[in-house]
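Participant: Below you'll find the structures, each written out as structure tokens.
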Structure P
Amino acid sequence: MRVFVTGATGWVGSAVVDDLIAAGHEVIGLTRSDDGGKRLVAAGANALHGTLDDLDILKQGAAQADAVIHTAFNHDFSRMVENCEQERRAIDAIGTELEGSDRALIVTSGVALLAPGRVATEDDQARIPAPAFPRNPEEAAAKFASRGVRVTAVRLAPTVHGVGDHGFVPMLIGLAREKGVSVYVDGGDNRWPAVHRFDAARIYRLALERGVQGGPFHAIAEEGIPFREIAGIIGRRLNIPVESRSLEEAAEHFGWMARFAGLDCPASSERTRTYLGWKPEQPGLLADLDQPGYFLPSA
């Protein structure tokens, strides 16, 4: 199968590319830079140069492929509204190119805001967009399901971990290092689901091979890890205090991340495991986090 992957040199997308190629698929990877193109070619993929704003390039990639996996997103939180609109236009361009072809389109979503306070499942509907965070790739893609496109989503855990991670956990480490304390909110009982990037990547491929109609799929290896355990390892590794803060105090410590640091968002992947025959094989978050690679100065 020839698969067009957006975000092909990103944290999740590059793992998806490697997994697809290892399984014998051909990959066309979208990249913004010459360096990214070289890395894709070295991995055995075909490089297509462009960004999410290059709608004609996105259509070109989709036209050449048997399926599309969309993992690209600009996580600059200072431009979140604009970035969400950029993604919506990109999905619309790809979906338009795939119309009437019965080809698959897999978009990337998340579980963090799906059902706060209870265990989210694959049966939960995509979150309703809010003005400050209007991202809803599932909604953007859903309209193409009635236009001859096989549409589904892979919902990622809030932490997709592994050495080289540049997501939420390294941000927590950076804050703790800067402020000299590792903080959790209230009792720290709020739970974060987690998945290793290599395990997450395999779900995208299995969805293509075994049927996107079984989605949405949850890339969740661990249902919910108490946040204080994450904070505890960070504190021990940095040799700094680990402290509980009230929600108001946490807002001062974490800034814009306070909402996520205090979020209780456990999630299940039971249906995904059964349908795809998926079983996580990589280390869990705490084991992964408790190693020097996460605490290098650049982490």
Structure Q
Amino acid sequence: MSSEKTLVIDYLWDLLAEEGQGRRVVDRDDVVKAITHCNAQFGLKLSIGNPANFMKDVVRSDNASDHWPPRLTSMRIGARQRPSGRRVFEFVDFAEGQTEPFPNRYMPDSSLPVLPIEAVSLSLAKRSLGRKDESWLVQVAVELRLIQTHLATHSEQSVEEVSHLQTGVKLGTSEIDSLFLAHLREQGGTLKKALVTCEAKQEGQRILDHQIVEQIVAASRSVRLAGLDISLIIPLAIKAMEGGRIYIAEFAPWTLEMSDLPEDQLPDVVMASEALYNLVPPVPGIGHKNLKRTRKNLQAPLNDS
């Protein structure tokens, strides 16, 4: 199903083409001009108040391709967000083998086994306050040591220790939902440190390549500024799934030197491992609607007894 923004994006392609300069990066002024035109031309009611976030709602959903102009899809033209300065997004050509504008690359398929993981250590009081948002998803993953479990059982890295550092880390134009420190055992027996970035997505939201890359670059810069002795950055993404499950995708590690490359030379993220975990018992807010609470339950003290 298309949206009002579909018409604006279609017009933006023509707006840039009229310049005759081959420009594909759309800036905030372009977005304001296109929205103003389409509101008048088609009777839309889109706001021009926040052009920087114009593409956010378009690209983040699992069905993002449905909102893209069919004409551009037939031309094999997609887009990627380009937050920085006055940039908003960039029109890009489909990659080889790509069949839709926004492929949902990081999703469990039917062949991926479902692994049980206990949730009984998460207190009843906390579960009663479960909600559908990224901060709750991260809190559940941290308290159940889900990141540690995945790195210990699925990662190709020789992980000796993983500790949680911080949640909601804002670094310039990027925000990392959760940050961990890992100690890896090298072949000679010595330990080296790796920073683990974690992006959290709710059910129905896509794991976005460009967000992962932006977080790697931002984390690398913060490491340099803090003077931390970090050798690698290991990116992860977690996603709430239907039925009380959590999907984890681990990507190949980056060196700090890789993150120093110019923006147009930064490599793509590469999947290194994935797993689907089933919370036992189910946790409200993780692939489940919040349980209805009676007035009696709301008045009951929040304790574990």
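Taken together, the values in this text are just the output of simple stated rules run on the coordinates, not laboratory data. None of these values were measured; they are calculated from a predicted model. Cβ atoms are built from the backbone, for glycine too; each structure is taken alone.
Participant: Supply the structure label, taken from P, Q, corresponding to helix-only ellipticity at 222 nm (-39500 (n - 2.57) for each DSSP H run of 4 or more, over all residues; to 500) with the calculated value -11500.
Facilitator: Comparing all candidates, it corresponds to P.
Participant: Can I ask one more? Using Kirkwood radius over Cα pairs in Å for the comparison, can you identify which of P, Q gives the largest number?
Facilitator: Q
Participant: Given that mean count of other Cβ atoms within 10 Å over residues 116-123, derived from a single structure, equals 16.0, which label among P, Q identifies that structure?
Facilitator: It traces back to P.
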